[in-house]
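Please go over the structures that come below.
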Structure I
Amino acid sequence: MGNFRLSPASSPDETTQQSVWANGLSGAVLLLNARWFIRIRWIVVILLAGFGVAGALLDPQFLGRFGFLPPGWWPLCLAGTLALLNMGAIWWVHHLSTRTTWRGVAANIWFQITSDLVILTGLVYLIGSTTTVVSFTYLFHITMACIFFGRRDSFIVTLLSAMLFLAMVVAQCVGFIPRAGILVPGACGPTDVLPTAIFAVPTVFVWLIVWYLVSSLSNKVRQRDLDLDTANHRLIRADEETNLQMLRVAHDLKAPFSGIESNIQVLKQLHWDEMTANVRQLISKIDGRSANLRARIGDILMLGSLRSAHEEKRVVKQVYLREMLEAVLLDVKDQAEAKNVSVVLGAGRMSVLGDQEQLKILFANLVSNAIVYSHDGGIVDIRLDDEATGVRVSITDHGIGISDQALPRIFEDFYRTQEAAAFNPSSTGLGLAIVRQVANNLRLTVLVASEKDKGSVFQVVFPPG
């Protein structure tokens, strides 16, 4: 059995801020980066705390055998300070949103990076700035700055890192602050001023090389993303223009087809008995095809109307599902009787917030499809469930089903499987496209489970609350 999930696209209220920084990042993207940075910092807090606990528990003589000194309480102090700074960053991010401009979110990231660099400088000093390779941990922030910011700002982060590191090294060399580290003195690394300087300067030079490479790659990737985004917007505008043209043509065809159907009805009422059997058969074919085209035109206009409604502010009201579904069943009663299909509506009287007219359109299409693609004498079950994840309406049929290959495409405009086209030649191929648009408008999730020749289950899930 195949499964497919149709999730709602971003609503207008949740669209990202369109104000984009010079490096191509919007406030929404920066906000995701800020939240990710906070999660990374918690990992560092845990590692520092674990290092401090391990240093306190291990015997100093045991550590001395391997050339290490007990760290004391400074890892726990740094972990606590970093945790407090992280909670401040969380509070700040909590007051931001995806509609915040990049400047507001960038300020949060700058706060995180600069405070981290100060903490990191203390960590490098206490572990051993020139006696260990811990100074290369600055590269993490340099790399992150290249990803988060443009070249100018990431270069500022690189310079700030270099200044903090070199200032600390110089302060130790001139005796302004005592030398520190976790290695036993003389066990490893330079101890004189000249070797220390020789070690520190190439370290910063390596940072600059890494900054140049990473920032160059980041800029190229970001520019490629911007080019793709621009191309995507052009395709969207072209698609919108095509849809608009299609709606205009459909609207222009509506009146002529109504006139054709009216004339056919006049012929049937006034001159039917005067016609030969061949003429009657021809007029019946014209009538049937006109009805099919009228239905297709109606679906096109309805889909266009729903897409326009997506851009409008909706009036949300309380909708009682059972009463609405009973009204839908009255509308499809003749269709069900024509195929001798029984439609069973289960118990449940729950209500949801939504647009009643659009919900009625959605369920009318789903129930109609279930009837159309059921075998003669079949049963369609409609079930209402109130779950912790939200209200769920399930529509089950035991008809022709949908193949696994076709399942991901069934909500596309005008798409029909070969089996569906053969079973119901008059289908417009727009019923499930209308369902998709309503689900997108009302922020609903549609789940589909189907097996070929066994039937299908369509579930509409309303968000909780």
Structure II
Amino acid sequence: MKNRFSYFLILLVLFFGCGSKDPVSPDPPPSADTYLSVSQSDFTAQTSGSSQNITVISNMKWKASSGADWLSCSPDSGAAGSSTVSIVATANFTEADRSADVTFTAGSVSKKCTVKQIGEKISLSINSDMITISADGGSQPVTVTSNAVWTVSSDADWLTYFPKSGNPGSITVSISAAGNYTGTVRSAVVNFTAGAITQKCTVSQDYTDMPSYVPAGYSLVWQDEFDGTSRLPDTKKWWYETGGGGWGNNELEYYIPGFQGTDTCAQISNGTLKIIAKKVGNQVLSIRMNTSESWTYGYFEARLKMPSGKGTWPAFWMMPKNFTSWPLDGEIDIMEYVGYRPNVAQASTHCQAYNGASGNNKTGTIAAPGAETNFYTYALLWTADEITAYLDGVKYFTYPNDHTNNKNTWPFNAPFYLKLNLAWGGNWGGLQGVDESKLPATYEIDYVRVYQLK
């Protein structure tokens, strides 16, 4: 009997212990071999929002989580080893203190970091709710004090302000305007905003008569003031050149006829024409527009404000009506400006003997401080004896007629028309690269006028 019982036990052992082909190993202890530590168990975040770096050390993968929507972690997971985690708290302007845990988990081991933050109400104040800027142009300071991040905005395109935003604390914003030659007193509201709070400052400016730089004996024969209700240039006065292809200078823009689809690049508003270069898809759209009329000799004038940024290349220039070849037929550049060389204006002439392709074109430059925030008057006096360029009445370039009756040096005895364009990049505009963060870029034209001798 005993032997039969032993034999039965042996059979049971063989059946249950050795008969399984895929034995299942027991799970390892859930936490016995897991290591996890965080360098801080708590910290207090600033009311205005702040971040805190903490160190997480683990011997296995870990992750971080929090149920608070005002907290975030970067990164929120990591591999074995040592990691630096940035815990970010948004501003707390709820007027209530708050606290939440960030939980770090590796396997079944967890560590917590408690974040506390004092609640406070947003405060925002400015030291003046009304300022006056001189009719001739200038700046006025406004001091902003806030416990939160704030921004500045205004619907008035004749005002500029710097800086346009600020962090908690006290800072002075400079509000500026160019001379007011509109013939009417103007005012606008500048808004300072932090959260749901807005403080308003009313800016007023009287007007003054615009200084006249027109030479004696010259009378107005053509003009476009860009006033009225039309939002696009008058096609009876202007025609567009369109397309790309580099325009002889490896330029990057594609010119459109005022607008293309919903994208407008020649826009009239508040008494000025804005030529806008903008990135649309893979193209930079812009404008190249020309007067329908042409003139031989005269005084040509425009008030202009330049765009900013590497890559911008605005111009106000002239080409011959009966053009056959360049540079034989001539070119007159009343104003050129490149964004990588700010606050400098340039005038040039090109002809067969002296031209940009040969590197010996006749040219002159002048300082134009604030050319990207203020208007200047750019002008050219063209007579049978010489071509002279001016900025606000100051002469800075002259190209004389050598009176040899040689077209190679003086092709400037035939009708020329006026051109306005904003190029992007190219041999000169892109000489130091282009900065697409500056797009859209705006070239602003107050007026264009043509005078001739009576």
Structure III
Amino acid sequence: MKVKNYSQALNFLYQQVPRGVKRKFPGALGLARTKAFLKLLNNPQNKIKVIHIAGTSGKGSTAYLISIILKSLGFKVGLHISPHLLDIRERVQINNHLINQKKFVYYLNKLMPFIDKMKQTKFGLPTYFEVIVCLAFYVFYDEGANYAVIETGMGGQYDATNSISNKNKLAVITKIGLDHTKILGNNLKKIARQKAKIIQNRNPVISLWQKNNINQIIQKQTKISKSNIFFVKKNFNYKNYLISKQNTIFDFKFLKTSFKKINLGLLGWHQIENCSLALTTVIVLSLRDKFDCHRQKIYRILKTANFPGRLEIINLNNQSIIIDGAHNPQKMASLAESLKIMFSENKYNFLIAFKQGKDYNKMLKYITPKAKKIIITKFFINNQDLSQLSENPRKIENSLNQLNYKKYQIINHPKKALNYCLSLNKNPLVITGSLYFLGEVYKSIIDYKKSVTI
């Protein structure tokens, strides 16, 4: 089979989204299938230098920051993130640009004969996520990327991205919390074990300093893998922070390298953690691969950092719209803390939708104290890794009633809900609950912004 254009390419990939009984997480089978597929492609994942990132919170931002720093230092950098916000090609970026549609089609056609071969194996066809991960590896190798920054999907141990066995890989562990508990485990230790399994084969490890039980699990895995670990600690590696709605400023040091008053374009306390992980990663790479961390280039690129959907502020008609993809209690707590620090307002209007299966009860506990009014909506996504259905708004309503919060309204259609919220222009509007949900409304926000500035 050969796809003729970009539309056909997307249709083919959407057909590989697991549905029905196949919708469950494939686990060890999925990883084995990915490895078999990559073997047919001559294992491109092991021919490039990979920075592999796992964790519960901050993976995408950390991956993005590592990629822009490396690019600023003159390297050709591949970036794979998931999920994407607006365009599937966000998962296959070169130097922070989407590859063009023609090239996307060209590379997918390169893989098609091997996808057909997979039909004849005991594993069967690879899934949407598995195809895109393998496509990213293939593109990055073929395009001659010096480094590939790879964000895991769910978990770590059985993630399709964990098909890398190259000792040149660096493993990065971001903040670990409770999420995907039905698949990864119902406590932090179990989840940490899953995430830490990306550490293998003497990979250097950079990890955020976390709770002792999490640190111990990460350290245990590094010993098993005979790896060196570098922890990144608050008030040691990063300190003197100043957070506002304009910028994020902090000092950073690691070994003999220090930066005073970094002005980071990404907003919020959590981005200091992510940026510190990114800087540590690049410094470790520079020592291993013997390149110079040009400080002025790094200062400049961090100031211009912009990662849509992550505590992003858009101003429309003198109204602040805060867009954040917080989708678990840990991320929602971080959003609530950032709102407290960055804004003088005590109350916000909220537009929310949560993916089915998320702990929305705990997330609502962070939202309701700051909410003047909550608008509940829903979404259905069938063109990403799995078909994604939002939680029933009536269940959200029941939880709000249990919290004795009454100032809410249900508007089932996301665009209508957004338009209604934009008419409530007396208070800032916070849109949150799911990156998948943001993907549904983000384009409408941009279109609305264009219409009011014409």
Can you say which of I, II, III returns -13000 when helix-only ellipticity at 222 nm (-39500 (n - 2.57) for each DSSP H run of 4 or more, over all residues; to 500) is computed? III
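Where does the value 69, 25, 18 come from, among I, II, III, when semi-axes √(5λ) of the Cα gyration tensor in Å is the thing being computed? Can you show the working numbers first?
Values: I: 69, 25, 18; II: 70, 32, 17; III: 33, 28, 22.
For semi-axes √(5λ) of the Cα gyration tensor in Å, the value 69, 25, 18 is produced by structure I.
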For structures I, II, III, which has the highest computed value of FRET efficiency 1/(1 + (r/R0)^6) of positions 33 and 233 (r between Cβ atoms, R0 = 41 Å, to 0.05)? I
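Every number here is computed from the coordinates shown, using simple stated rules; none is lab data. Computed from a predicted structure; not experimentally measured. Cβ atoms are built from the backbone, for glycine too; each structure is taken alone.
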